[in-house]
Structure 1
Amino acid sequence: MLLRGIRRNVLVLGVTSFLTDLSSEIIYPLVPLFLTSVLGAPYAVVGLIEGVAESTASLLKVASGWLSDRRPRRRPLVIGGYSVSAVAKPLMALAFVWPMVLLLRFLDRVGKGIRTAPRDALIADATDPQDRGRAFGFHRAMDTAGAALGALLALAAVGFLGERFRLIFLLAGVPAVLGVFSLFLVRERRRRAPEAGAARFSLSQFGRRYKLFLVAGSVFALGNSSDAFLILRARDLGMTAFTAVLAYVVFNLAYAALSMPAGTLSDRIGRRSLLIAGFLLFSLVYLGLALAGGSASVWPLFAFYGVYMAMTEGVGKAYISDLSPAQARGTALGAYQTVTGIVAFFSSMIAGLLWDMAGPRAPFLFGAAAGLTAALILLAGKGFSARPHKCNPGI
């Protein structure tokens, strides 16, 4: 049965993410064009806006996760976060100067920062430990399917409407609003208030395996630069803008198709083994992009990049949920996402510098080394004992 182990809340949250990412991926591939061709912003401003936006989301995740552990219900934070983003997206149509776009991107990422950790904790709370990989895989599949469809709709919208970006932004706001309304179908029991200090803002309550994964994830994030560099490398290897976006869609389709099977596999063989394999696959993909001599190799490499994502994104969240006590699950998820998100911001700066100073192969060689190092760090922690939080014995 396709939805075995997928509870009501997980299904609803999957639908919400599908609709939200559908909206996002219609809008945001067009934002750089809107900024430069309509508002006349310099390219440096595009980088500034994206850097501020992603840093904002990363910084808020740990605070929101911790707050959701302290409150009797997580759902209000999730609804609030999605609502902020749903309002910010269509308002992009009213921007007539680039600082307005900066403000709206900032608000959109504030929404993402507020909702992400409480939402992931809700998924873990609603799922039996032996089905967590499957549940997180289902959620990632829905999220990524929305992203892939959104990118295709963005191409179609430009084909039919031309550069009427403001109209496209308004239309793209519709699925985001529908996503917010779907959240009212989530059912959550009121939890008892935590005991004093039970959900304190501290990593000392987590075991060594969690901390080791935090270190490995941070090292990995240092080499895992923005996906924009994948598109740039595809263009550098001879692809047109259109075919580069299509290759990116192939990546998203592979990611969406394999997320749930990968999560289910992690329930059976253990999450750490799959994460190590995923980091190694990332290293090979980046090595392939570094050594590629033509555009033909981009298609399989982007597809395998989707396989790596399926093996690590949802599985990593399930792994963190396994290693954290229920009363501090939001804190654990938020802390990991904040730390790795901040490191990822610097990784894109490093990648840009390496590209400019040493050529387009350099950032991918650096990323391949980071992926291999992260896999070795996780492998080195094989003997660490896990704290008993009703974990899957395969972790």
Structure 2
Amino acid sequence: MSASRRDGVLFVEDCDLTTLAERFGTPLYVYSRAAIESAWHAYDQAFADRDHLICYAVKANGNLAILELLAALGSGFDIVSGGELARVLKAGGDPGKVVFSGVGKREDEIEQALTAGILAFNIESRAELTRISAVASRLGVEAPISLRVNPDVDARTHPYISTGLKENKFGIDIHQAEAIYAEAAGLPGIRITGLDFHIGSQLTELEPLADALSRSLALVDRLAQSGITLSHLDIGGGLGIRYQDETPPTPQALADRLAPLLDQRPQRLLMEPGRALVGEAGWLLTTVEYLKPGHRDFAIVDAAMNDLLRPALYDAWQRIETVAPGSTEPRVYDIVGPVCETADSLGSNRSLALEPGALLAIHGAGAYGFVMASQYNARPRPAEVLVDGGTAHLVRERETLDDLWQGEHLLRTS
């Protein structure tokens, strides 16, 4: 773990979080370089005996400094928009290690990705395949494609982050995939390279992944019999992290479970971890503004659902603790923000020793934290800091009030 206590005060690596809050203000996102790199190496080492490529899911956290760190490690990237591709390239990522997922790729985004020279498009519908063929033909290039198949496997996770059931919008029904591969083989501007699946996020069991891989490999074998050979298999991402009492599998456990299924398979193995690389490497610091006793005791803090949406969106639980020891007796509080929504709660029924001005750290905030933040209630978004040993790098400045209306124009009618 990159967070520890020294004389009762919470540190990330060798940086005192109270000092970071004083220097950069709150709310404040703090990330650990050591934790990110350690998580990436755990994946890389687990699959070291196979030709593989880790394609970090940019949607989990797209800060340029984090993408830069991962690119320097040799990471690939899983993107879902042209904006994410632009971020990867800005951070020094190799476009030849980028896979483009997502159900709604626009024509300009397809052209952008083809021009950049990405590794593969993960096709999510027949209509998308037709569009990519047309764009590639117009540009006089070949589009490398894999079909993202929907294996109809229950990931046993939150329904909002389950993506592998037939009622989900993602992927192509695995029972229709063979016919669509055959169609793709006859389309101009299309080069078939692989097969992809991704069944969901925050997975705490390996059997759903093994089941999805088994179903996908059966399809690979049928394709080979019909003359369509694939150069890569993409098993998606989704391994969970510990927010409360979960015991998510490690990358090594994943590799060990899938090894018998992949034995003697020649295809390069791609994977798309996101949360598992950055989730536990991030903290959101927030200051207690008011204590409001009553039927329920509220601690009103300066962070809100616009800064960290997961608790409001998913009813997600994230650990909250004081950064420094409190001088009062613990009480049970609901930790809430100033946004004018009843859903603006960061954590309920938390036993904490609080007083106004106390600094709190919300754990597990490295994934789906800032990246989902908004300016709701005209609240500037927080700063982001990356800790490297005893050095803290400001990797995103706190927004100003002027930033709130950047690009807007007054009518000037008076």
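Please treat every number below as a calculation from the coordinates, not as lab data. Because the structure is predicted, anything quoted here is derived from the model rather than measured. Cβ atoms are built from the backbone, for glycine too; each structure is taken alone.
For structures 1, 2, calculate mean count of other Cβ atoms within 10 Å over residues 133-140 and state which one comes out highest.
On the way: 1: 29.0; 2: 15.8.
Evaluating mean count of other Cβ atoms within 10 Å over residues 133-140 on every structure, the highest lands on 1.
A value of 2.6 for distance in nm of label points 7 Å out along Cα→Cβ at positions 45 and 85, calculated from one of 1, 2, originates in structure 1. In this comparison of 1, 2, the computed figure 71, 35, 24 for Cα extents along the principal axes in Å, for residues 181-356 alone is attributed to 2.
Computing helix-only ellipticity at 222 nm (-39500 (n - 2.57) for each DSSP H run of 4 or more, over all residues; to 500) across structures 1, 2 gives -8500 for structure 2. Using the calculated result 0.90 for FRET efficiency 1/(1 + (r/R0)^6) of positions 285 and 333 (r between Cβ atoms, R0 = 25 Å, to 0.05), pick out the matching structure from 1, 2. Matching structure: 2. Taking relative contact order in percent (Cα under 8 Å, 6 or more apart) as the criterion, the largest value within structures 1, 2 is that of 1. Using the calculated result 22.8, 75 for Rg and Dmax of the Cα atoms in Å, pick out the matching structure from 1, 2. Computed on structure 2.
Structures 1, 2 were shown, and semi-axes √(5λ) of the Cα gyration tensor in Å, for residues 69-148 alone at 21, 12, 11 was computed from 2.
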